[in-house]
Structure 1
Amino acid sequence: MSEVLIKGGRVIDPESGFDETADVLVADGRVQAIESRPGAIPSSGGLKVIDAEGCIVSPGLIDIHVHFREPDPIHRETIASGSASAINGGFTSVCCMPNTRPPLDHAAMIEFVLHKADLAKGARVFPVGCATKQRQGETVADIGTMARAGAVAFTDDGDPVADAGVLSRVLKTIKATGKCFMQHCQEPTLTRGAVMNAGPLAIKLGLTGWPAIAEEIMIERDIRINRGIGCTYHAQHLSSGDSAAIIRKARAENLPVTGEVTPHHLLLTEDACEGYNTMAKMNPPLRTRRDIDLLKEAVADGTITVLGTDHAPHPAESKDTDFAAASFGIVGLDCALALYIKALIADGVLDWPRMLAMMTINPARIVGLDALGLGSLRTGGIADITVIDPDLPWTIDVNEFASAGRNCPFDGLSVTGRSIATIVGGEIRGMRALDRAAV
């Protein structure tokens, strides 16, 4: 395995608090040295050198909420194309959701994902198993065997575990494994046929509205059920600002509750659905400016600790239809970093160390990847590294995505900041052709 020297970047490790201009030497899949003294690591002839002056050198980015679809005869995204999409966006590790066909509800399916990910040679892919069999919300899945096979968490994402009794059994079973339960927070009796945020615009467009309270009620109920169980509980893709208040209260009581937010829920309102724009059809739906402001406030005060993409690619024909029939979701991995920079750094919500913590060590801890040595950048640690040019201007172009999906409402948006190198286990698996980055 070749050696790599990353020279002169701003090295940020949110776990340790290290934040200095330094050189990073990588060899044999590990970080061999982080040296702040210029020239302390000699550039020998066998080194591959990345000039990171003006760039940020971060632990490899981690997304614990993606959809890679495989196995599925309809969707074109595969574990290989999704993994390539992650690398293109600067992500070295991702956790894929189990709402595939067939679903990831037994050990053989978990092993299938791990095998396919190994063959792909892209980002690390960690499977999340179903909480209930066939994701039907009726019978607890074989959680113990899936955990032993390599599942890092459990969810019925795409649907909630709506039955309170079933949820209680799910939480108790997951608690015994030490893993995390991820809830798709949606009270289904309030959202039948719903396709966008409930409000005047939905009425104007003649579409069934999806009230924010459907999310809030589910989180409140789950926290109460889990209070005497103590399973690690993670609320996925928050859309309601009032949901954040519920999570804030639970965390103040030291309950094991975390939440995530996506780029589209921080940047877009329901107004993006005007003209029946199916690219803006999301689950949960885009909401209001008030919700965005409250979600950003929750990010700023540490209530929300994880940034996820909910990367959800779809075939073009599933979006090229009427709004009510169109698929929910967005391709996120290829452009998420720049969108977070726009929503959080440029808007003054977070500084770089705090934002990177939400994309590295925080998600790693929730699903146990920190125990594998992921989520941090330290001497002797695994060399999963993302090099980011924070000032690089570019335009989002879905035709340049590595994902098989093209469903993205941000197509054509001018943004700033991009990964220029993605290193997994010491191997450069993604490199952008820039003058500053010569291999």
Structure 2
Amino acid sequence: MSLTLRRIDMGLPDAAEQLAALRLKLSPAGDVVSEAGQQKTREVFGESLAPQQAVERICGDVRQRGLEAVLDYTAKLDGVELARETLRVTTSELADAHADASPDFLALVQRIRDNLLRFQTAILQSDVTIDIPCGGYLTQRYLPLERVGICVPGGAAAYPSTVLMTAVPAQAAGVRELAVIAPPTEFGSYNQDLLATCHELGIREVYRVGGAQGVAALAYGVDGLPAVDKIVGPGNLFVALAKKLVYGAVDIDSIAGPSEVIVIADETTNPAWAAADLIAQAEHAPGSSVLVTWHEPLLDQVTQELNRQLSELERGDLARQSLESFGALVLVQDRDAAAEVANQLATEHLHLACEDAEDLLASIQHAGAIFVGPFSPVALGDYVAGPSHVLPTGATARYAGGLCSNDFLRSGSVIHFSQAGLEHVADDAISMAHIEGLTAHAATVRKRRN
């Protein structure tokens, strides 16, 4: 079956609207839910609900009824009956999974952990102190969060890499308590590779719960699962909306949507490589894959490669559906126009697969992670490079960055004035207090003067 992939010519009047519509479909506001997900919602609630409505009901119920609601929704949504005693993976189960893991797998986990630690430790913020004129000092200090919750998906595949990409930055920052949640599936909290990875990283809290109910449990705390200070990690639309809902009760990393990639290519780009890069994100299903080029012959070349490669892949049908629903081939006038499109879409992953890619890098302002040159596929960032693969999606790279060790620090200021230092700034402080009509503020300074 031949792939039908939309083409957008940026020289046409409606091109900008087409790009905007594509981006909206993949944001949390786009309500991208499978038919199976919609049917499950009708079964659980007895009516059709928008994802936001379903999430509000689940999180509100968990906040009111606690563990009972968590177990109820796990039974209804995941089809797994759990009790308080079986919600948490036991330490012996974690140890057994680690003992049963192959030495090669554990060595792989260790190498990736070392890569991540090297980078995440290098970028870690440290305290800064400056002297105050006439006496005293000002310090900005950074302290690790005490307790963090990690969401690990487990629907269509197992993701030990997500444990690494979330837990290791937190550990680099000095977070003491990590609580991992994963749905009670063969790819989630029953997956032996995932459990072995947790044990290898020293994580001893793993819970068999996912979805909105898992996010709510982390945020509000339930019997047997204490509340956390921050929730990180990817998930489906329901997880993203639940994180948005509980923000304020806890901190979150981002409200992530489906995975995205833009590949900027030219006549030097290998069409087979470009096609593989597009398919790699599309196989997340849903996932957005966009090729941007000023070399028009490449559009047909990449399309031919997409058709050939899709027919050979295990998840080819799923990737095909994503490409047709959320993918695009975009023709622009030149390199500058390609950079403009990339900045407008502010994508999660941006691969500069064109000639002189490092020169083009200076024109890119908005992207979660940028992969420069033909030998830097996104998969290296997903698995082994060092920066976390938890990245902003849905054009949020305009203001947000990828998860890193600094996101697990909270900053605070320390202010110390000597009496001479106070005298040096007292007039300014008193003047501003009077301008604002806060005379008691002024008095606290005035009474301390000589």
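Rule-based calculations on the coordinates, nothing more; no lab input. Remember, it's a predicted structure, so these values are computed and weren't measured experimentally. Cβ atoms are built from the backbone, for glycine too; each structure is taken alone.
Values as computed for the structure displayed
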| read-out | value |
| --- | --- |
| Which of 1, 2 leads on distance in nm of label points 7 Å out along Cα→Cβ at positions 274 and 402, largest value | 1 |
| Of the structures 1, 2, the one that 0.00 was derived from, the read-out being FRET efficiency 1/(1 + (r/R0)^6) of positions 74 and 418 (r between Cβ atoms, R0 = 30 Å, to 0.05) | 2 |
| Of the structures 1, 2, the one that 13.0, 37 was derived from, the read-out being Rg and Dmax of the Cα atoms in Å, for residues 330-393 alone | 1 |
| Of the structures 1, 2, the one that 11.5 was derived from, the read-out being Kirkwood radius over Cα pairs in Å, for residues 98-161 alone | 1 |
| Test item: helix-only ellipticity at 222 nm (-39500 (n - 2.57) for each DSSP H run of 4 or more, over all residues; to 500) calculated as -14000, pick one of 1, 2 | 2 |
| Among 1, 2, structure where mean count of other Cβ atoms within 10 Å over residues 82-89 as derived comes to 28.4 | 1 |
| Which of 1, 2 yields 40, 32, 23 [semi-axes √(5λ) of the Cα gyration tensor in Å, calculated] | 2 |
